[in-house]
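Below, each structure is written out as structure tokens.
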Structure P
């Protein structure tokens, strides 16, 4: 079989057609090369930019793309290309293409591939590979070709599909299938492992291989039973303390307006999963922020005491509900809606009514059934109780004369409040949690891009670059910790080279904050994470060609932010924040959502 289809997520059933041909200047028939077929497929999908880090085994495709006027955005490292592509895909709601060479190119891209897989981001990854004669076929042999690595074995667990065309005649079919798989059902990355000789060989009149049919993991939309919708509508009408959980599936299915209609017409509070912030406006009185490990205690209390929870497009993973799954929402009837049947079947929490459906279709049907929604006064006691919790559990800390990270984020939020389009990025760490708590999100005008399921440090800066490329008119604000910035700090050069006006706010506490906090709370010391030497990020940024300044006092904060926002190109504000400020409260192991640990509590 000349086509190796490695992933059960694929279904390469399209028949092979006759080879495409073109005419040269002498009108001789010249076979179209595999690299040209791939380039044509990308152009045919109106993709005008691909994200790359170059190498020998993808050089033929680079040449073919350049000949077709496709922009080759070259990052400073493969991770930078991958995270930039993820951000561009999320901003445009269209699949993006990432290209790397074999061997270290592939291994350096494994983290972004995993990130895209766990956060349902559509990518098509073109990975160069050694020629088919140099592929090792003996498992006992470590390596046969130079820079050969088992791309299939590495990527299979973290991609929707991994495909390898072994003959040029298979190339067209494979890339068509890759785009289809990446964008249907629950989106995700598809990796194509492309041997060098397949790229450089011309198609023949022979048929390509016709692989066996295999089951596809795509999720097919099922019709929602009318009785199911009526049951849920009836529950809403009679509920005394309902809560909606908005998951990222709401954003993926373009259902934010339907979500807002449901919440507003029924006066139901909304809590978010971390990546879904902004699906409902976070500055609305109905918004509870986000719940879970580092979320709002108000959201946790509301879920713990709710009598009805409608979870839409949310995985309800351990970061959302905590380690005590059996104690999650003990008083609630739980309705769970997801397009992915595996999420419903392999659930961590008891679900009273699972609904396999696209979020948009479900919410539209439910809204239609709720013409007689409860009056705005029906839930007044519930809203009064939530208001009391808000007064007891404020998120803003007391000032102690130091620069607080919360103050930095709130100041940026205020100074961008009148901007038409704002995209906010962060990586993983304390800076991520502070940004999620204190920045205002309202999709799509004020978007939030972060690494959720995989929790990847170093996501922030290259994601800001990808977001700015995808939306040149947006104000892109990157909140990054001193540790996370150093993961991909080389991408400052890419931002400067292309004159991208991203605004970077470094929250520098000279520690790997959230792990340091965890260690101190449990063992009383923060081995390898505390007391980090503070770098002069201002000088580093200037060396890359960025405008930059340092802020150490709150009195200087707004002026520095205003100057950064006014710069026509990239700018970095190095904020030396309180080194002992914790993310508080926090949901620890063994705790329920209503009892989150606060700094100073005994553990």
Structure Q
């Protein structure tokens, strides 16, 4: 089928399936009120307001009705109606009427799509023939506020997926089942890395082992970016409300901000690090000789996320963002962006993510500045990507409100894609804050500002790492790199002496001196996914050796302490 070659075709299939879902629900529960049914990554959903609650046990019944209805459907027919006609069609659908009231501000025509006896307010797109809707599966049910506002009614969201072939669907469902075994929330609890508590919903409680993992990651990351010319800074967590008005964030992020009122002055828990770094830049005059200036901060930011969207480490209300901001002359922009791309791809490769896809997002509908400046910024990003001969996809209208951006998506061990890094070229905020430098002719010039993150949210990235490795981290990242297992109590002193030797070499090691059998200790160490188990008994104590058991290989025999330390140091250094 020729249409399958179109990259938007699968989205059309899934959107058509969402209409089929809505038709089935209306058939089964005629008094249901309809929300919206867009496509999402790997599937689709539709929001409903049911008179009586339904559960996931109802999904097979809905699926069966969808298959039954599909047999009667032919084409998706596009119909345009006036605002008044549209209101009559949706007279009993309050959420559709809400959408129509919004549409009438910009148009006098409303778009519908009809298939079989079902008609739905919709701008498209769909497959030409309903029979082209591929095999589908309803997945889960969740709650969702209408239009994402807690001030609106809570609706029931039914998630589903759809593919072109049964084989693709089967592979996806198998992957979902496998992913349950890699759930970072379960692994984090089992490995004692972090926890979540009702006393602070959306906030992470980091345990000692989780902090060791964070420190290992950030130690390497900071070393990498320092070698690339970045200077580390830190900015306050509370900043005045006025600053966020000036930056433009107030208009775009107000609903996600936390506020503190002190002595009649409103302060904001920063949702972004950008304005703080701008204030550092403004603290003293700069010459063209100073530029580029590369400032980096792993800053703590807070964003109010609705309770229904919170998802372990993947969606939290407080997180550390590895922001960097580069202040550069116009002539330096291209080389700086190239250097960022090189640094980003190098970091991901070392972390075990060699497959990276790149997207370029252009001017959104709600944006700062003029089109001419936006075109200039977009063309600059395109030029760098083209010169590097990198493949990329263009996302029209998905840029940041202050500039176009390059996004990096990494693929994990389960072939899932995660958007982490981003480069945003900002030619507007420097103007709003009156940023300048003195050029070679003695005249003031406005620098360009490049926003850059590679890790993104530290919390989210750790979640990705946990699921990518299934908790079995490489040695350099493992919170506990080795555990010494004394066979009997009389070997505890030798085990402690060994631990101190390893600690002096900055290796993270523990001793399991519990009154348990050696087999129990080995089993527990394996469950904790510790890379190396070092067993010591009478023979090892006399020979100054350890019996090595490594994760994935099993028993490796006895090794001299010095040789093992050298081996582990080399493995850590090479980040194997």
Structure R
């Protein structure tokens, strides 16, 4: 008889033999899609060989949504194979809001084919096939997919190391090579929609065959799908690339792909974000530094980025010496730490930097401000003693909370664990992951685990901000790193007089400032809050007779630090007001003859409309207070 193992279910300890299913431990909650145990998401029917904490995952959990959408991708592939038996399957991952599948066909599909595929997918949902995991030997996997003519699957099997577990999932007549997990049955997919068709080279290599990539999304019910499709239409209206040009914020040009041309108004918003970040950090003991933009390749080899990040480096080969433009600041901050002897009294040492960074992205992946080649981060590295980890992590999470509450954006936390290409000793990784979990539990934060998605030098917390359309954006990241201090032989002198190794906390709260600004454009639909708006006030003289009075008001506002414009065009006042509304100006001051006589301004706001006349002094005092940068 096998030794029993311990499970924690709903806060209670349960003892069972290895191989028990989660469903046999306790009643499965309604809406459960998969189960999480020991940092791994598994099928509900998967035998549990080791004990641990059991958590059932629903569509409300990011990991549960991933399972739902990945099963939807298999559903798509099965439908295509029924309709076009000669199709050859590539891969079909889940996405944040949907899924896609890359499929080779003799003739590429078009969007006219999508309704036909959708109908077949719904039929398979109605047939409600059980989705069953099977484990295969290498030879058996090659035989199954070879007999089916699935040459791309054969190629994947050939790449799997000898002795590794090979799994596939079967639903009805369909079988697909996959590590899972998946839903219990096809009938769990309540509502679906195929959204577009495009082309993609197999494995992203232009030397390989062109695949047809079919995108879709799915939800447990039709009402949720309808809401999602409405949000998509609203998102099109809020597209930051479109609004960026309309509001004169930024543009992109083919002469510099992946880099941003900031217009005066856009750069003002950018600077306001930086100023906001600087205020928050200065109040929390961060010191700002600047480090070189380009380093000899030897630094990237020492840090480990050469082996793990080489393809993303912009390299410069001059005078027979290879150098790389920095994609991140951490190696430079390690060199700063080594520039002097550090005492335990110097720690924590919190360094912040806003220098330009560059990462190579394929041209097809570039997407406005959301994916660029040149960017800046509100980047920081904290060098701490081991006994300071919890307190400093608490401080970082406090900073996350303040920033996202300022923008009225709820957020979710995901713990990303050791990747396959990790650097360093396993024991240090286990320690770092345990430290992060303890911090999250001590803070009382609900979190999901994303296995194998940590940085190569340490586990991380990814913060997903939720915008006004309900979309999740991965912005902030916090990484606990025991590896780079080892690589760079960083030391401080402890109170016992011995040299000790510090721990590094890598953190960016907004992340890429360019990307965060793009998210905010869409979050606010271009209507920034007063403190962030590029033009905070526009003065609108009714006639030319009020021109000098309007200019005198604008001068007083500028002297008080308010960003102001005067619209002195020879246009009717109604036209000027409409133009200001279209340009998302937060406040308008209409000034006519009576205002000039009484030294008042007639105040209008973007949201509330006409607020009536106010003395200039009163308005000036009010807006200076209301336009103050938070923090």
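Taken together, the values in this text are just the output of simple stated rules run on the coordinates, not laboratory data. Please read these numbers as outputs of a predicted model, since none were measured by experiment. Cβ atoms are built from the backbone, for glycine too; each structure is taken alone.
A few points about this structure:
- Source structure of the calculated read-out (distance in nm of label points 7 Å out along Cα→Cβ at positions 446 and 462, 2.9) within P, Q, R: P.
- Which entry (P, Q, R) yields the derived value -0.50, -0.79 for log10 I(q)/I(0) by the Debye sum over Cα atoms at q = 0.09, 0.12 Å⁻¹, for residues 126-261 alone: R
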